[in-house]
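As C-alpha cells, here come the structures.
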Structure P
Amino acid sequence: MNDDTTLIARGFAGRSDYHKMAGLLQEMAVADGTGTWTTAEAIEHDYQHLVNSTPETDMLMVENAQGTLVAYARVGWNADDEGRQVFMFPFNIHPTYRTLDLHRHLLRWVATRGAALADRGDGAKPPILRAVLPNIDRDTVHQEALEAEAFQPVRYMYRMLRDLSRAVVPPPLPADLDVRPVPETHYWAAVQALDEAFRDHWGHVPLPEEAFEQVKGSPQFRPDLWQVAWDGDEIAAGVFNWVDDEANAQHNLKRGWTDPIFTRRPWRKRGLARALLMRSLKMFQNMGLTEAVLGVDTQNPNGALNLYESCGFEVEFCSVVYEKPVLAPA
C-alpha cells in the first residue's frame, strides 16, 4: 500500500522489527489505557515459539514515510474443539493512524492470507476468521471496519475490576481439599487441568504443548501467585494469578490479575472458584495492590459473571468477538 498518506506496506524484517513493534504497542497501551506493557524481549521470546504462524510470510507491516511502524497484523491459526480451523490475528494500529481505510486494508489482507492457508480437504469444516474488538465504546472505527468487511458479532466479553480497598473475606475450602504451591515439575499438568476445564467454554482451542514454552516466558506466567486447590495428588481448581510489575510501573498502577479461573468438572458446585478467588484477592491486598482485574464471557454457562459480581467485581468495559467465514480464493 502506498497512498496519499505515504504509508508503505512491507513484510516482516526479522529481529530488527521487535523494537519497532514494542514501541508501537507501548504507545497504544498509553493511549488506550489498557494497563499493559510489551517489551521487545517479550516479543522476541513469543516469536520463537509461534505455532501455525510464520512471520516471514504471514505478517504485514505498515510504516510511514519516516520509517516508523504504525500498524501490523499477523495471521495464525489453531483447530478448535469442533475441528474448525480458526484464524486469529494480532491487529495493531497506532491511534494517530486509525482510519477506516487502513483498518479495512489490513482486514482484507488478513482475509486473503487466511484463504491461502485454509485447509479445504475432504471433510474439513469451513475455516473462520475470528477478530476481537477490544472496547466497544472506544474502538468505533475498528468496529465499523469489521462490519464493513462482513464480520459478525458472536460473543460479548467484559473486563471487570475489583477495588481492593473494600473488605475481602475468603470462605473456607471444602474439608477434603487443600491449597498448596504447584511444584515446577507439575506446571504443565496444571496448565493441562486448566485446558481440560475450559473445554466447556465457547471457542475453546486446545493449548498444544509446544506453545507452553511461549506461555512460560510471559509476564502472565506467575506460579508463585497461583491459588490451586488439590484433592490428594489431583488438581481440582485454580486461579492463575499474575502481576505485571513492568506494566504497573509504566502506568503507575498497583494491579493484579485473577485470570484465568477454572474448576474441573468433578469438583464443581462446591464453592471452589469463590474460595480461591477471594483468597487471591486477600493475597493481593496483603501485597499492597489496590485493584484486581479479570475477563469473563458474558454467556459463560457456569454462571461466572454472577460469581464475579458477587465477589465485588464491576464491569470496566465490554469487548466483542467477531467472526466471518474464510472464503476460497477468487
Structure Q
Amino acid sequence: MSTRREFVTLLGGATAWPLAARAQQPAMPVIGFLHNQSLDGFAEPLRGFHRGLKEAGFVEGETVTIEYRFADNQLDRLPALAAEFVRRRVAVIVAFGSPTASAARAATTTIPIVFNMGDDPVRIGLVASVARPGGNLTGINFFTGELAAKRLGLLRELVPGATRIAVLLNPSAGPTSEATLRDVEAAARAKELQILVHNAETSREINAAFTSFIRERPDVLFVGPGAFYYARRVQITQLAARHAIPATYAGRQFAEVGGLMSYGANVTDAWRQVGSYAGRILKGAKPADLPVVQSTKFELVINAETATMLGLTVPASLLASADEVIE
C-alpha cells in the first residue's frame, strides 16, 4: 500500500471515533472578555488575567475558551458587544470599566459578570453592597479618584515649590472625575494651593488646555483618571514635555511613554483577581456570594529620564519608595 493510500485509509478509519470522542467530552466553558478600550498597553495586565484563571485551574485553549471584544473607546458599541455575548450564551462575562459593566448588566440579569472598575459599584447601583453584592455581578474595585490627595502630595514632594496646580479632567468620566475634583480641591485647600481646573473630553480640547497653560503658567499638572485620557496618553505626556510641565498621572502606562510620575492601583494585580474570580464562578461560585474585592496594591512609578529633562532632582525618599524608576 502506498503512503498516500495508508494516509487516506487512516483518515477514513479515524473519522468516526473523534466524533464519538467529542460527543463524550463536555464543551469547554466560554468567557466573554469585554473591554471599553483596546488591548494597546494592556499586554502585562492580560498576562495577569491569565495567571488568575490558572490559579483557579483554567488555561485558555485547554480548559476554557475566551472570546475578546474591544470597543476602542467607542462606548456606544458596548451594548451590542454585550448582547453578542448573551446570544452566544457565554458562561461568564468579564467587564473592564464602569461603562462596560453597566452595558453588560443591561444585557443580562442571569449570566455572571465580573467587573474591574475605579468607580464605586455600590454608588452607581451595580451591586447591593461590597460584602454581599447580590444579583449577577461582582468584581474588583480599584481606587482612582480616592488617591488624588496622595498623588498631589507625591508631586509636591518632587516639586516642593509648586503652588499653582493645573488639573485636567474629563467631564465624560462622570463620577470618577467628580470624585477626583472633590479630593484635589480638599487637598489643595489643606495645603493652601491654587488649582486651575480644565475640562477636556476631545483631543482638540486637550490641545487647547495645554495652550492655555502658556498664559496661566501653572507650576505642575494633575491629570485625572479615565479611559479616554489613557487612550490619549502619548498626546498628553508629549504635550507636558513640550510645555515643560511636571505632571502626575493615574497609571503606570503614562510613565512608560514618558510621563514624569504615576501613582495608582496595580492594574496587573487587579486583572489577576478578575481572572481568579471568573475561574471560581466557572467552578460554581455565585457572584451574589463573592464580595467585591477592593485593591490594596498601589504602585509609584517615576520616569527619571523625564525628571532630568525637566531639570528636576528626584529626592532620595521618593526613589526609595518608588516601585519602579524608569531610567
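Any read-out appearing in this document is the output of simple, stated calculations on the displayed coordinates, not a laboratory observation. Because the structure is predicted, anything quoted here is derived from the model rather than measured. Cβ atoms are built from the backbone, for glycine too; each structure is taken alone.
At a glance:
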quantity: Answer label among P, Q for the case where FRET efficiency 1/(1 + (r/R0)^6) of positions 94 and 174 (r between Cβ atoms, R0 = 35 Å, to 0.05), calculated from the coordinates, equals 0.10; calculated: P
quantity: Among P, Q, structure where P(r) over Cα pairs in 20 Å bins from 0, in percent as derived comes to 28, 59, 13, 0; calculated: P
quantity: Structure with the greatest value (metric mean count of other Cβ atoms within 10 Å over residues 222-229, set P, Q); calculated: Q
quantity: Origin of the derived value 21.1 (mean count of other Cβ atoms within 10 Å over residues 86-93; candidates P, Q); calculated: P
quantity: Structure (P, Q) behind the derived value -13000 of helix-only ellipticity at 222 nm (-39500 (n - 2.57) for each DSSP H run of 4 or more, over all residues; to 500); calculated: Q
quantity: Structures P, Q, by distance in nm of label points 7 Å out along Cα→Cβ at positions 118 and 238: label with the highest value; calculated: P
